[in-house]
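The data blocks that follow each hold one structure.
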Structure P
Amino acid sequence: MCNTFIMANVGASPHTGHCHSDKGFKHETAGGCSGPGVDSFKVADLEIELVKAGAEKPDENTLGFGTVFTDHMLMINWSERGGWEKPHIRPLQNLSLHPAASALHYSVELFEGLKAYRGVDDKIRLFRPMLNMERMLRSAHRTCLPSFDKEELLKCIMKLVEIDKDWVPNSTTTSLYIRPTFIGTESSLGVKKSTKALLYVILSPAACYFAEGNLSAVSLWADPKYVRAWHGGTGDCKMGGNYGASIYAQYEAINAGCQQVLWLYGDDHKITEAGTMNLFVYWINENGEEELVTPPLDGIILPGVTRQCLLDLGHKWNEFRVQERTITMNEVLRALKENRVKEIFGSGTACSVCPVTRILYKGENLIIPTKENGPELAKRFLKHLTEIQVTPWDVLPT
């Protein structure tokens, strides 16, 4: 690896705070549907084909999200008969799929999202990448796609980022978004596990949704007629079907004057997620304690990497109670009426930390005093996350 690139599991962090627990993430393999063949690809077998002339780099001041892509991509094919083929880094290119490919008809696919940051020391760091590899492996198991060695995949991704390192933006409010994707490619209309698959990774320089210290708040539309996930489903996996099915409700939220959907579940209207974010409530609980609470990982919540980091930081600071438990809309209504709510905010890879200032629920606009309270905690979390991501620290091997 070149000396300007650092792979890190963020096992250590700067003096600003720690973020190194993998609590809440199951460590497992995805071998249930793998079949015979090569168990995993190896970075040692990686074959590289470079572009003859790279594309022009975008203006970092005009970056959006996910619309510009780097020169190269990682591609790894698998078949039930032959197992994993050698991994290849090739020039970015369109995929060639049979029109009966299982990913196109039955959503036999999954993806991940993580970021590489250019630090103030000009070194490039990945933010807690092993958590993404664990989650991707778990999603593969749920989709009956083959298992792989998560460390070997991470090494291949590192090599891809190293090759396209000049695409990593220089600003602390930008990053290189990494999108691993895993799709079934068998040409069959049968509803069954795919006997062929493709794992590929593309890279996209992207701006943060919010500049540090200037968090833009969002409004949420809460209506129980739409459900994002349910017990026994795939809400805890990062599959495209979960997101495609949410688009209709998203546009209803926009038509109602809100920016995102607050997903509710059950007759008691449990709070689950906000758009594609995990949700946090910072309040004084009914026992008079200062508390940060987020819904538990009960099978309908995506175990977000940023979510885990905020929980880790909250436990590390030990300044308020930190809880993972069910939250209902009635609890939020009661707490708002009693002036106990301090802040509500979302968390995610794309947005980092996103304050919530309004919830439209049963025709009533609930004003959340997030901005009136700073938002001190949301700003503090964002500041610490940014420092962890771009500030030099001692790196532990993965």
Structure Q
Amino acid sequence: RRPLGRTQAAGSSNGGPVGRSTMLRATRALWKHFRIAVNTGDGIGRQIMPHALRLLSSVEQHTGHQFEILHIEAGLDTFLRTGTSLPRYTLDTCLTCNAALCGPVYGPVAVMPGYVAPYVSIRKELELYVQLSLCSSLPIKAPGFRPGVDMLIVRENLEGFYIRLETLEESGPQWGGRNAMALMRITEQGSRRVAEKAFQVAQKRRSHVTIVHKSNILSASDGLFREVCFAVARDYPDVRVDEQITEAFVCSMLRNPGRYDVILTPNMYGDFIAESAAAIVGGVQYQAQCNVGDGFCLVHPIHGTADDIACHIANPAGIIRATGLMLAHLLDEEGIKIAQQIDDALFGILQDKVVVPADMGGSSTTEEVADAFLDSFEALWRRAAD
């Protein structure tokens, strides 16, 4: 999926020297229009999402790119009003957009019968077959922020046990009670395309891929994933590749995370690896994920709805960094630079203790953290312009 705005060359209408007005038109021709589907989500989503939209507005002002916001609905609040956690119009709207920026939503555990986690369905419907979770050390000297970490978890996003094909049988004499079963699917195509993505991004990083699996037990399913990944590896001789069994990897990652670069893994393992890894670089409140297919991306913070957090003290760092991931996807090299500027502004105010959010032992409100971040972000733009 390409951006809806196209880049066109601008020239002089009279064939003479290019004047200031013509140069301005040429610059404007490079501006792009993007349609962004926005889901506020549940819980603290209502507190944090407005500040992500403020960030997009700031980027608009400084770059000339336009972000058309289309509000969608998904999650428990939507389920309670409409009877479905993912209305059809939400999917239809996403199909007309370049990206989706989403807040946290409830999982189905202990919620109510019939409720389904909507982002799993969106990933399936829009073929977002890869999830990228960056786990890197943050420039903050505080407990829980380990230095020397720079991992990218590349997770297959549509297969494994998360296809949600389950059965629940009533009690039978052979089981001694009710019997639940879940079907796991691993395909050669699904494994190949996520492996290709992992090795491609590894070439732009430190050229090291670690394949994480459980083929010692799941010899057919995880065995197929492992086989395909190593077959793809032969096409990338410049990338070093190794493998680890899942639980051995998690133990090693927690003890020595600096040895890892790109982690390539099936769906379910990637889910808990990403959240476990977040614990060594400040916690889930500072991390975000990008779900991508062949163009469209869906970004969201890793953290959940956080019902235990008092009103107006939620840390907006996750949704702010998710916005940065989206910009990096949409704007390529320009977006990568803006995402880095977002991180510089965010972690600058935290390291300098301009504000101290509750998770770092302070009492700064969501609004205070967001205001300080945006002030710092604007200052970086002004400094670059001088």
Note: distance in nm of label points 7 Å out along Cα→Cβ at positions 125 and 221 at 3.9, derived from one of structures P, Q, originates from structure P
Distance in nm of label points 7 Å out along Cα→Cβ at positions 205 and 237 was computed and gave 3.6; which structure, P, Q, did it come from?
P
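Suppose mean count of other Cβ atoms within 10 Å over residues 45-52 works out to 21.5; of P, Q, which structure was it derived from? List each step's numbers first, then the result.
On the way: P: 11.9; Q: 21.5.
Here the read-out was taken from Q.
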Of the structures labelled P, Q, which one yields 3.1 when distance in nm of label points 7 Å out along Cα→Cβ at positions 157 and 245 is computed from its coordinates?
Q
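Using helix-only ellipticity at 222 nm (-39500 (n - 2.57) for each DSSP H run of 4 or more, over all residues; to 500) as the calculated read-out, with -13500 as its value, let me know the right label among P, Q. If you can, show how the numbers build up before the last one.
On the way: P: -6500; Q: -13500.
Source structure for this number: Q.
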Once percent of Cα pairs over 35 Å apart is calculated for every structure in P, Q, which label goes with the largest value?
Q
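The numbers here are math on the coordinates, done by the rules we state, and not lab data. Please read all numbers here as calculations on a predicted model, not as lab measurements. Cβ atoms are built from the backbone, for glycine too; each structure is taken alone.
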